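Every number in this text was worked out from the coordinates using simple rules, so none of it is lab data. Quantities reported herein were computed from a predicted structural model and do not represent experimental measurements. Cβ atoms are built from the backbone, for glycine too; each structure is taken alone.
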Structure P
Amino acid sequence: MRTQLANWWKAVFAYPQKTLSLVTEDYDAYWRQKRGTEPALSLWQRERADMVVEFLKGRNESSFTIADIGCGDGVLLGHILKSFPNARAVGYDSSSVAHELARKAGIHETKFLDLRSDVDLIAVEPADYILLLETLEHIPEADKVLTAAVGKAKKGVFISFPNSGFFTYRLRLMFGKFPAQWIRMPNEHIRFWTLGDLKWWLNALGFKGISIRTYQGMPFLKHIFPGLFAAGLMAFIPGRNG
């Protein structure tokens, strides 16, 4: 708990970096150097994966296709597959190094996809379920990408991103600093949602039958006031077959 309190203090008063580099970072180098050759699930990734598993088990799923858009090293999707050995998974990413790591993590197939140029997901094949976890906040055309994903998903789409209404972000604004959802450069996240924004946004896009969950954040209080004390947002949007 002491470590968590220290992290929250930094989130309110500090900046992720003291200096900024204008050198364009190589995406392949990121996966090669930052995640290593044996990447592991973070606590946030594990909780997201477990929520997906819980949801799918609640639907009595066993044999299905699942696509992870922006799969990265594939460890999250690989964790999901451990609970569904008869499922078939495809990972989409723009990094060749990420493809190698994803296949090592147990992903059956990987394909190239650059969301900056293919917002209509033309390169994405239809699947029962599609994951867009910690992806939409990085792209300006998040609305088009999500709409395209729902059109490609037979049963539904899972999305997740940080809760910009989390108490550390609110306090940071109160003390005169914009919320910092980045590690190396401030342009890492370009779209932002609070819990209220998420509900409005999905309704404004015309989606029905949505399920929303929150996770991480302040113990106990995150269940009472999720918009303020839950750090992460996750939603399921039914696909064309529900």
Structure Q
Amino acid sequence: MLELKSYAAVSDQGPYLQINEDSVESDLVNGLFMIIDGFGGANIGDRAVAQLKEDVKRFYINIGGDPDSTMPHFYSPRYLIEGNAVINALHFAHQNLKKQNSPKSMNERAGASIMIAALADNLLTLVNVGNCRGLLFRGGELREVIAPDNMEYLSGDFFEKQFHTAPFSAIGLYDDFSMTVKELRVQEDDSLIMLTDGAYSRLSDSELKQILNKPSRGSQKIHDIFNMVNSRGNLDNQSATILDF
């Protein structure tokens, strides 16, 4: 069994906004890690994110890791129990938030992008809805594991990426949501990096690789990421999680 050596998870409102609609969650006991990028405005997006985090965690803990659990919303034999549990937890949270949004006008509704990592021994299941990004740092090389589901490839160019990060899918807004699911066998000395768009949109992979190569702690690496994107005009909330194996 490969153990998680260390982790770092940081969420910040950024240099401009007065409220943080991003959030992170790290549950070592249940091997569950989340980054969430909410939207909707003050007292809307931030409240929705807090509820979403609690709904996902509560539902996952009830059924994750139990082979006899009933999967009420989704089941696929392709995925581990943990992956199926995460997907069911997302459906549960989505329905709750969508129900709260239903009587409200569009400008009063909340939604969120979310990436969840569920660890079972040396197998990691990643589930993403919306514009979060997941990368694997292995042997000095950086690879994208999950690409953000956003407008980047619809925009027609790859310049000014910060303007192309609006999500195509989100929890809580529409009847259904699209998601990306990846299962990854982690190895010793691997690092998994999870980022919201406020942390990656003004950062190249080569710059991220340089930061990850530093001998500093994970929390310092995250602060280095935030400082770099903020120095380039970031106005968004920002969140990042680094898992070191």
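Any idea which of P, Q comes out highest on distance in nm of label points 7 Å out along Cα→Cβ at positions 32 and 56?
Values: P: 3.2; Q: 1.0.
The structure with the largest value is P.
Check the numbers for FRET efficiency 1/(1 + (r/R0)^6) of positions 8 and 72 (r between Cβ atoms, R0 = 41 Å, to 0.05) across P, Q and tell me which is largest.
Working: P: 0.95; Q: 0.75.
Going through P, Q one by one, FRET efficiency 1/(1 + (r/R0)^6) of positions 8 and 72 (r between Cβ atoms, R0 = 41 Å, to 0.05) peaks for structure P.
From which structure (P, Q) was distance in nm of label points 7 Å out along Cα→Cβ at positions 24 and 232 calculated, if the value obtained is 3.2? Write out the running numbers ahead of the final one.
Working: P: 3.2; Q: 2.0.
Computed on structure P.
Once relative contact order in percent (Cα under 8 Å, 6 or more apart) is calculated for all of P, Q, which comes out largest? Write out the running numbers ahead of the final one.
Working: P: 18; Q: 27.
Going through P, Q one by one, relative contact order in percent (Cα under 8 Å, 6 or more apart) peaks for structure Q.
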